[in-house]
Structure I
Amino acid sequence: AFVINRRTIPDSYTSPDQLSAMYKEQGLPHPGYDCFVFKKDLYAQFIVGDVCIGTGQVDTPLVCSMIAAANKFGEFTDEHLTFHIGDSRQWLKWRYRDYFFHNCREASVSIRALLQGKAKQLPARGRILLWLRLPKNTVMIPMIKRLFSQ
């Protein structure tokens, strides 16, 4: 199983006719996870909860599930394979906070379920973030990788 982090390209593109130019763009790296590749049979082992697509923390339970279920996990952080046009971060707007916090709660529950007996091995910072129901992906995912030796 592996993930490919996207690149952000300028928001000046407006048509599918510009696709070849879009792929030529270097873009800027983005820390989030956007392209998830895994064998279909692994999905039965995933615990992702009831997350909402289009806001923050949708990636955290999915990536953590991939790490826990797969024999090998890879992360491509600087490839030019996927991109977003612009980076408006609409999901950070205050009016969408309910969706974001819903995903934080769901991600926390999912990660706790994935840990089954390994929770005490999680560093204090990770346990606190789960308790607060704020499982920041840049903190939690490296911890989960270490726990599952990925």
Structure II
Amino acid sequence: MNKHGEFRELEEVLVAQSTSDGDGVQLKRVFGGTDLERFDPFLMLDEFGSDKAADYIGGFPPHPHRGFETVTYMLAGQMEHRDHMGNIGRLGPGDVQWMKAGSGVINSEMPKQEEGEMHGFQLWVNLPAAEKMTPATYNDIDANSIPSY
């Protein structure tokens, strides 16, 4: 619904593309990489999920980000975040990680399990130009603190 209380028409149903990222993590990329203006301020949306450890066990070793935010939502499994600022966070089912890369961050997201299901989503959100060089921040949001209706 728009600000006038009117529903917008569906423009297109996107079909996620199978790919891999990090150290071989199998995922589905809904969008990202091309046609950025169309999705602005969203840069990328990935779904990662498998009950086969080989599809996720390599995780996402240390890598840089700058100028955007990442929002990660876990449905199943355990993932650990570490970054160069000393933050360590563990994500489980229903938990959210919100990281503002700002002027730059080096982080990793690694599975904290050797078997079982791992399933989640990560959305990249572009920062406004005035915020791109602000200090990086990291927040864990525990599932129990998120209202449900």
Structure III
Amino acid sequence: GIVLIDEIDIHLHPNWQKKFVQTLTKLFPKIQFIASTHSPIPLLGAPKETVILNVEKPSSREGIKVRKLDIDVTTLTPNTILTSPIFGFEGIISDAHDENEPLYTEETYNDVLFEKHLDKKLEDFAKNSAVDLDDLLNSSAND
């Protein structure tokens, strides 16, 4: 059989967006699911043999365009899925990002927290261990 699901991601927490796709394909292995989404997260739960189609209507004068995309999403993260031809997002950095501030690209938020903690420790160490470079060089030259 075939089941159509429009906006499979709508009203679901991201964890459930991924799990829902995994659960459907496990519970109904002989069913073909055709789903639309505006989120990269359901694709993380899709089986390897998933066929991805990009459907768009560029203008009211043109008809609907459908392209099959040969993209293996099992090797991608949500950021790379968003910037792939699937979604065509050009940039995923916040418009409010200050270029003078760090931009964290770690795999998980816990990694970001660890990086911030490490940066703070290194900054504290540098402040508490500050040695005048001239004094250090002069003492080395006199030895």
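To test your reading of the models, identify which of I, II, III gives 24, 39, 25, 11, 1 for P(r) over Cα pairs in 10 Å bins from 0, in percent, for residues 64-103 alone when calculated. So the calculation was done on III.
Among candidates I, II, III, the computation of Cα extents along the principal axes in Å that gave 85, 41, 27 used structure III.
Taking relative contact order in percent (Cα under 8 Å, 6 or more apart) as the criterion, the top-ranked structure out of I, II, III is I, with the highest value.
Please state which of the structures I, II, III yields 4.0 when distance in nm of label points 7 Å out along Cα→Cβ at positions 72 and 88 is computed from it.
For distance in nm of label points 7 Å out along Cα→Cβ at positions 72 and 88, the value 4.0 is produced by structure I.
Computing Kirkwood radius over Cα pairs in Å, for residues 40-127 alone across structures I, II, III gives 13.2 for structure II.
Read-outs throughout are calculated quantities, based only on the coordinates presented, and are distinct from any laboratory measurement. None of these values were measured; they are calculated from a predicted model. Cβ atoms are built from the backbone, for glycine too; each structure is taken alone.
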